[in-house]
Structure formats: structure tokens, C-alpha cells
Structure I
Amino acid sequence: MLKKDLELERQWQAILNHLEATFNQKPKSLEAVLFLVGVNELGQGPREFSKEEKQDLIHIAICKVLSYSGFYQLEGLDESGWPHWKLIKELPSFDLLEQEKLLKMHLIEYFENH
């Protein structure tokens, strides 16, 4: 299990380094990376977001990456172009560390595909 965790961390650091090279600033948290994915998925270009919109963008990113495991399915876009997701199967009750590992694993997959 340790080897698998080390590989996950190596790939995660590669993503952070890529984002640092792209934005000239290394994301300080998992939430920052999720925010960037949410903005990308929204596809409306850079702009200022309210605190609530920032939370919604993180939610969009979580749904997007967890859709790779079949937890969420895109329902469609609302009139403002914001994606809405439907929970397809219940999420397992992971502790915080396991949740973080699952998100990192799928974020790595997201960046490999985009």
C-alpha cells in the first residue's frame, strides 16, 4: 500500500508543478485545485466569483472527478450555463484521508485527460 501511496503523491506533485508552471503560483490546497477544475468545467472564462460561486465551482469539480467512478452523472446546464450533477450511487463513508486520496486520484486522471 505504501508504494501505491508514494506513486499517488509523486503524480500529485507533478500536477501541482504543472499548475505552478501554468499560473506562476503553486496551488496551496486540494480545494484550490478543485476550484481551478470547476472554473475549467464552467467554461465561461476568467472572472471574479462570489464566495458562493467559488463553493459551487468546487462542488462542480468534485462531481466531475467523482463521475469517473460512477458516483455522479451530468444532468445538464442551467440557463446561466452552470452544470448540474445527479448523485448516481452513494459515496462510501471514507475518513478524511481516504476522501483526499480518492479526489487526488481522480484529479490526476482529469489532468491526464485534459
Structure II
Amino acid sequence: MSEKIKEIALAFSNGKFEYVFPYLSENMIWNIAGERILSGKDEVTEYCNGVAEYFKSVATDFKTYNVIVGEDRVSINGRAKFIREGKIISEVESCDVYEFDNEGKIQKVTSYCINLLKGV
């Protein structure tokens, strides 16, 4: 199962939400540290759809630095650049920690994000 949960976590961290939706548990929690806590598959899906709309308005450049896989956990850290009209409008370093249930569905995500372009 470790390869499958790695694939699911990488897709989520890289904004491929449509692929991930079937792998969200009904009662999942997404804690975006210091920003918001989303509860339940419906709330997480709605938020992801909003993020996906934003991604359509910019070019994205995702870089993954590390992926650490345990029996039912995955941690991913990397950097995301968001570009519009050739200019970087946002750049974020992040670490996402995933917890999966015994069916291979995401039970909890904790995301730590640092905006590198303060004041932009």
C-alpha cells in the first residue's frame, strides 16, 4: 500500500485534486496550520475546487524535495511558484503530512506553508 498512498499524497500536494477525491475519507480533517481547519470530505472538496480555479488563472511550478513514506503516513515538502504574465506572484515552501486509514483513504492532512514573497 505504501506506493499507492505515496501516489495519492503526491497528487494532492501537487494540486491534482480530481484524482484524489475518491481517496478522501468522509470524515477527513485538513489542518492548514495557522490559517484554517477543514472538516469532512465535502468541505475539503469544496475548498480544493476553489484552489483548482485559482490554479487555472496562473502558471504553476511545483518542486518536490522530499517524500517520506511510512506504513500509513506520508510527508512531502517542496516549493510552489505561481506565475502570471511572466512574473512570480507567489512563492510558497510547504510541508504536508498525510495520515491514511486502513482502506488507503486520507484521514488527515496537516499543511505547513511559508509565503516567501511577503508583501507581494
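Derivation of every value follows stated rules applied to the coordinates shown; laboratory data play no part. On a predicted model such as this, the values are computed, not experimentally measured, just so you know. Cβ atoms are built from the backbone, for glycine too; each structure is taken alone.
Source structure of the calculated read-out (relative contact order in percent (Cα under 8 Å, 6 or more apart), 26) within I, II: II. Where does the value -20500 come from, among I, II, when helix-only ellipticity at 222 nm (-39500 (n - 2.57) for each DSSP H run of 4 or more, over all residues; to 500) is the thing being computed? Source structure: I.
Ranked on mean projected area of the Cα convex hull in nm², which label among I, II comes first with the largest value? Going through I, II one by one, mean projected area of the Cα convex hull in nm² peaks for structure I. Looking at distance in nm of label points 7 Å out along Cα→Cβ at positions 50 and 66 over structures I, II, structure II comes out largest.
Look at FRET efficiency 1/(1 + (r/R0)^6) of positions 58 and 74 (r between Cβ atoms, R0 = 30 Å, to 0.05) for each of I, II: the largest one is in I. Looking across I, II, the calculation of mean count of other Cβ atoms within 10 Å over residues 42-49 that yields 10.2 traces back to I. Assign the value 2.2, calculated as distance in nm of label points 7 Å out along Cα→Cβ at positions 2 and 98, to the correct structure from I, II. Derived from the structure labelled I.
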